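> Okay, got some structures for you below.
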Structure P
């Protein structure tokens, strides 16, 4: 049984517009006179140039490289991942949507943890999938997806796809690679594991050789939004077997990633020390904030992300504290799913440590 949607299990469709950069690579030479596409290449962009500079205006005029070769080459060099196992798209969210479109048909069963990153459920509903949720392992000092329960539910429902955020969102829990691979082995053969690794760069072992590994039956998703600070430009990438990426490409918008986003990603990848310094600062802030709240009686499970989760006694208390913080001008995240209504997620920015910033939470830890 194929692990992909039936209508894609054939030749084509193929991208009708692979783009100028792809053509130049195939020909091995530059094409200086661009009269074959209807971009606004003659637009002078005086206003854009005045505000953002000439290079920005130049990037704005032309479609980006549909194959994102420059970004993929840099990722391949950094991760040791083969080029054909890398796909760049408009952020991890877009890649979630592509994975669902490539593997699922209306009424296909999909599995996730109850309260995990809600965009997966949102896209699954839009695809017409039949969503089944399993409870988190939720106890003092622990908030983690239950891998055994995910596998069991996948077999019970004959699932097409299982979604796992690792490190987890909103709990921050990290399952090691052996546990993730054991989950993949425990799933039905034709079921794909969609592994959302948006917070991978904050893992303690983020630079281990396995960081770029291609795992059969798994689509690994990453983003430039968190560690690289490019959330507003919408760019991320997938690591998967070439066959899987071929299927994702069949349902992909070919110019979804802008030329500006590609140039920005290439730039940050060319300066890894800046990203490494940022990650280090965030992790230090995370540990300071977690230690502070634990010292005041807070239940803060370990986190391998750029946030911490605080488990409150009940959903009513969490809702009250959330509202009090918002009234004071501070927005933290409270999951909308009722299964995790007792949780508050706090981004570990330096601002979170400012005096008075989380007073409503601190006061609420005791009652």
Structure Q
């Protein structure tokens, strides 16, 4: 096979090679498609590199492979940013289209890695609370609705309603979260009015779906009649609103506030079922809890061997999740997560722990790999 020195015009820093480059002995220096990262690499190739093959093999620009799609975690984080920009715009050009795109990002993230999507609720708490909470609730609705085999149109309406449930108090939401004391009378009036105001705003933005609008209007209604704005009871509240109510309450409690720490997910789910069975849909609550798992992904736990771990995957048995240890049994931080299975006695969960209180930061990419590249 013919060989010749590499022409300086054929290679550039920051660009991929259009051929394999070898040294004079035939040892591969760089492969076709690899990017020349530094001037030193360029100099080495020009000094030692040889191109083997015909001139026809080295014609035309090299077309690099298509870029990888965003990871599930990146989709979630981008959905939050896009939703914040959309809801902050008083006159969006195409609200239905923009919201549909955000909802599709949530659906795709949940389809590709439901565990990463659920873990983002617990582990990625940065950014404005209002839109973060809305995307979190949309994730919980999407995953639960998929487990329930809801019709696509109904599930799409529920996810869209989750993303927009608080549009009626968008400007006020983050202020209320930061309050340290009780709400004023004015605040109470604004909160109780936000469901109906949200419907008005959505209609003004071109939303006509009855299922979507009704879910936004009724997501604070309660089965025992204690909710608002209409004091509806039982089956008067549509299923989309009942599912959204569960997601709303759960996600709010595990997110915390400036004036109180987040509730551990196991306690939030237990409270959801035991303490509010009369107010929320008890049967739907069972499905919601079963879907998210007793220990949802992202939950910090202590194992029976004493190590601190994070739940990475919902196991086939709710009490046996897949976990990864972040410390040894005697408390020393591990260099990399150690993957465990809850079906081994020493690696079973003994209790839930607050990772923030233990000053343990979680690197999602280290736990979930490419699915959690931000």
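Any read-out appearing in this document is the output of simple, stated calculations on the displayed coordinates, not a laboratory observation. It should be emphasised that the depicted structure is a prediction, and the values quoted were computed from it without experimental measurement.
> Which structure, out of P, Q, was relative contact order in percent (Cα under 8 Å, 6 or more apart) derived from, given a value of 13? Each step should come with its number before you reach the end.
On the way: P: 18; Q: 13.
Among P, Q, the structure yielding 13 for relative contact order in percent (Cα under 8 Å, 6 or more apart) is Q.
> Suppose you compute helix-only ellipticity at 222 nm (-39500 (n - 2.57) for each DSSP H run of 4 or more, over all residues; to 500) for every structure in P, Q: which one lands on -11500?
Working: P: -11500; Q: -14000.
Going label by label, the one that fits is P.
> Of the structures labelled P, Q, which one yields -0.63, -0.72, -1.10, -1.21 when log10 I(q)/I(0) by the Debye sum over Cα atoms at q = 0.09, 0.10, 0.14, 0.15 Å⁻¹ is computed from its coordinates?
Details: P: -0.56, -0.69, -1.22, -1.33; Q: -0.63, -0.72, -1.10, -1.21.
The read-out was computed on structure Q.
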